[in-house]
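Trainee: Have a look at these structures, which come just after this line.
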Structure 1
Amino acid sequence: MNMTGKLRQLLAEKNYIVTPGASNPLHARIVEKVGFDFVYMTGYGTSLTSYGIPDVGLLTETQMVANATNIARAVNIPVIADADTGYGNAINVIRTIEDYERAGVAGVHLEDQVSPKRCGHLAGKRVVPIEEAVGKIKAAVDTKKNKDFVIIARTDAIAAVGGGLDEAIRRGKAYAAAGADLLFCEFPSPDITEPKKFADEILSDFPKLPLFFNFSSSFQWQDSPLTFEDIAELGYKVIIVSLACMRVTMQAVWDYAVDLKNRGAQAEKDFEQNLKGHPTENFNRFAGFPEIKELESLYLPKEEVIRKYEESIGLYR
């Protein structure tokens, strides 16, 4: 089964699926090895991790598709990728969907912000007219070659200029009618009221339509009693912790760098000691060097392989 089929199967068989947002192939491989069902490629994470810039629409379609391609190649589970606004109007969306499909991802989400967009939880958002947004969703649905490729329509209308919950619901219904496979609404707070009303209103007209939820760090979830199960009961089948891997990486690298600066070599010695027994201790094995050696044994002259490994010195043989 291909990855689009796997994603469709997950949506059909599971009450809900959840994953931490990944910024790059390393994050994605960890997510897969830990046992999550799918990978979510975050646009914010791609912007900051790969290019060192904020998520305000500065990345091109080519840059985002390149990251999606590398992530999809690195794992054997479905990948859902952020496709921002589709990088233009409905005509640009056609190329965007073609390129993401070729990249090997199982689905994308397209948002209704004015381009250049920005992270959905930042101030300054504006949305395009609903007619334009509907046309982009229709273009995406009509363009995909694989019927199982998932088109996720996202609205940022709740927190955009001149928006609100009623406008988000109106847009959600219009996007569903246009053929979107899932609906994704960005909510500005951890209060359950808006997600519940959005789900109730959408599912009253489209009872079988799966909903997509961002358990974002911007919501300050530490102050909320809500669990993933609570969110799934409302009708949200896909849940992402969108910035998880990026933020965990930032904290870990920052803390290590501070420790190394303050304590020198002892900081690295302590880190190595604490890493013993951890699944990532042998990072060469994690990277896939054993598989490379197997391929060498299969395709290179036997004598050359023996000599390479018997007459060289290294951490992994």
Structure 2
Amino acid sequence: MTSSIRYRGRMYDAEEIAFIRRLIAENPGLPRRGLSLKLCAAWNWVQANGAPRDMVCRGLLLTLHRAGLIELPASQRPGFRPRRRRPTSTFLPLLNAALQGAPPPPPVEGGLSELRPLEIQQVRRSAREGLFEDLLGRHHYLAYTRPVGEHLKYLVFARGQPVACLAWSSAPRHLMPRDAYIGWSKEARRRNIHLVAYNVRFLILPWVKVPHLASHILGQMAKVVPLDWERVYAHPIYFLETFVDPERFKGTSYRAANWVCLGRTTGRGKADVKHAGPNRSVKEVWGYPLVPDFREKLCAP
């Protein structure tokens, strides 16, 4: 049996794994989340805003469990999915119509000037989070999956109705086109990757047909996301990035919003440990610097 394991770019040695085993043995009645919180406290494993890094820690525990290095207590609720928050009553008719398979709302058409000003709301941990998840789940080709790590969720409203959904999360650790564009070292990337945010979902609702709306929203988000990120997570971000599937999209909206195409992925995900070739679709990587000196800040010790 191996005495160490790599998780999220860091090696955990035999002494650290033994500490986790003792923690589990000393708390026999504690569920997995309780063990994660205790380990966060023991290792002072916290986010910049002081909150425990619970989800990352639980990922480490699960990785060790699957590798046979520790034995976690049984999951208390197998297959459990957290209950979604009920959307506010203002949007119940829209959501109920979607759930019942009713026709979509009337088309939102016209010029961008007729919709402005847009209202951008950060809805994570709010009453409108359920509406956000249902709209993405039903209308985005990748559906909805819960972001990992630091993340924010946005609904964009026009005339009192939602017209777009965007989700932002922690950036992937290894991304060759981005890393080459920034020019940071492996150590600088490990240290500063939290200063990059990843646009994991962007959806203009299918009944919204307004030219230039997507690029306008991207321009507004470049101003909103850094402020919200620092307010929620107590640290800045200096660079935005996303993937675009070239078989489906041309990246027109990102280009119009002054994003830069940095190159393409190899199509090999982290599961490709033998470098046997592409195991997923090749994506374009697009980036947007938030400050002029982003390279200096991201490469800084």
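Trainee: For which of 1, 2 does P(r) over Cα pairs in 10 Å bins from 0, in percent, for residues 24-111 alone, calculated from the coordinates, equal 19, 52, 26, 3?
Mentor: Of the options listed, only 1 reproduces it.
Trainee: Which one of 1, 2 has helix-only ellipticity at 222 nm (-39500 (n - 2.57) for each DSSP H run of 4 or more, over all residues; to 500), as calculated from the coordinates, equal to -10000?
Mentor: 2
Where a number appears in this text, it was derived from the coordinates with a stated rule and is not lab data. Fair warning: this is a prediction, and the values are worked out from it, not measured in the lab.
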